[in-house]
Structure I
Amino acid sequence: MYIPPAFEQKSIPVMHQLMRSHPFATIVTAGSTGLMATHIPLVLHAGDTDFGVLRGHTARANAQWSDSSTAVDALAIFTGPHQYISPSWYPSKQQDPRVVPTWNYAVVHAYGPLTIHQETAWLLEHLNSLVTQHEAQFEHRWSVADAPAEYIERQARGIVGIEIPIRRLEGKWKLSQNRGERDRQGVIEGLGSTDTPESLAMKALMERQP
């Protein structure tokens, strides 16, 4: 990923937080027909390195899991808040009209070898972890144990597990760091006045940026 120095995110905990708060990722691999991509939720676990390990699952009918080159690492892409930025929000525009629109965003790229799991025990442990993570937001929580065991095991036969021990992490936080402080504040105010879930998420992210 192209990352100008001003936009590089080096903090592993900050990248991990984005991965946990925006877990619906895109997995890209190379296979016999070229590049393939699958969109699935991934769970970040502690691993043998500081980068961690990603676990998920895909349909058994999805050819990606059986046709991925072991010579090339898989890439998992996590996309955080993003928003169109209007140059009308820059106070500096009054002195210099040479400004253009842009797009602010935060993304993480995680690279590692793709490992496939078909063992029932592994799949059930993963499904419990995935469900527990996402049900935590609800007052009345569903658990895998709420469904008949034979039904869950039958469903599990239709999926395969995916594991990616992360070898490399890249983070790009493009938050108007290349603009002056007045323009950055103008962007934050503009995002607040737009008042959409997306603009407010970007506003909050920019306000947290040192």
Structure II
Amino acid sequence: MSEETIQLLGSRREQLVKRGRRLEYFTVVYNSLEGLIAIVAGLVAGSIALVGFGFDSIIEVTSGLTLIWRLHADVDEKRRERVEMVALRIVGICFLALALYVGYDSIRSLIKHDPPDESVAGIILAAASLIVMPLLVRAKRRIARGISSRAMAADAKQTELCTYLSAILLGGLLLNALFGWWWADPVAALVMVPIITREGIEALRGDTCCDEESLGE
């Protein structure tokens, strides 16, 4: 490989890393607002699923900040892999904590027959996330493939998970608002638990959330 080719590849990687940082800065800002709105609206309405969704947004913020750290360390090849593994473990611990919280409060709500109030703000927030999150997933995966970053791929998977949680949340809130099915909210939250737990375990093991071939493309 010629020196010119190496320089071109280095320049291309630098551009992708900068783009990745911008995506993560956007992730941090968006999810900070999303988390604040979701938690406040969930507490007001008594919605376990909505509060759980807010805590998931906080995890997204943690992941985003970790990825910003990772991308700033990209120039140091020796440090790069270590930072990625730390990022995966941080996300894994947060996921498992979230799964415990959502599972406990959902079961408690079902046992107590504690119905949530309607939450228009929660419905709008979940619908907005269904639009924003898939766009972020695609952009992050392109960056992950371009720089062969397992941590970025894991972060993209986490954002994809947020899309699924948005759909589950929206379904639960709508069923409660339209039909008064109070149990739909805690049941929707319980549906999140195995998904969150699986991702947390995979992250703690250091597994990537997309396969090696997709990273190498």
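Just so it is clear, none of the values below were taken in a lab; they were calculated from the coordinates. Bear in mind the structure is a predicted one, so any value in this text is a computation, not a measurement. Cβ atoms are built from the backbone, for glycine too; each structure is taken alone.
See the values below:
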item: Computed -9000 for helix-only ellipticity at 222 nm (-39500 (n - 2.57) for each DSSP H run of 4 or more, over all residues; to 500) - originating structure among I, II; result: I
item: Comparison of I, II by distance in nm of label points 7 Å out along Cα→Cβ at positions 80 and 104 - largest value held by; result: II
item: Which of I, II yields 1.9 [distance in nm of label points 7 Å out along Cα→Cβ at positions 128 and 176, calculated]; result: II
item: Ranking I, II by distance in nm of label points 7 Å out along Cα→Cβ at positions 16 and 72, the structure that comes out highest; result: I
item: Which of I, II leads on mean count of other Cβ atoms within 10 Å over residues 64-71, largest value; result: II
item: Comparison of I, II by FRET efficiency 1/(1 + (r/R0)^6) of positions 120 and 200 (r between Cβ atoms, R0 = 41 Å, to 0.05) - largest value held by; result: II
item: Which entry (I, II) yields the derived value 2.4 for distance in nm of label points 7 Å out along Cα→Cβ at positions 48 and 144; result: I
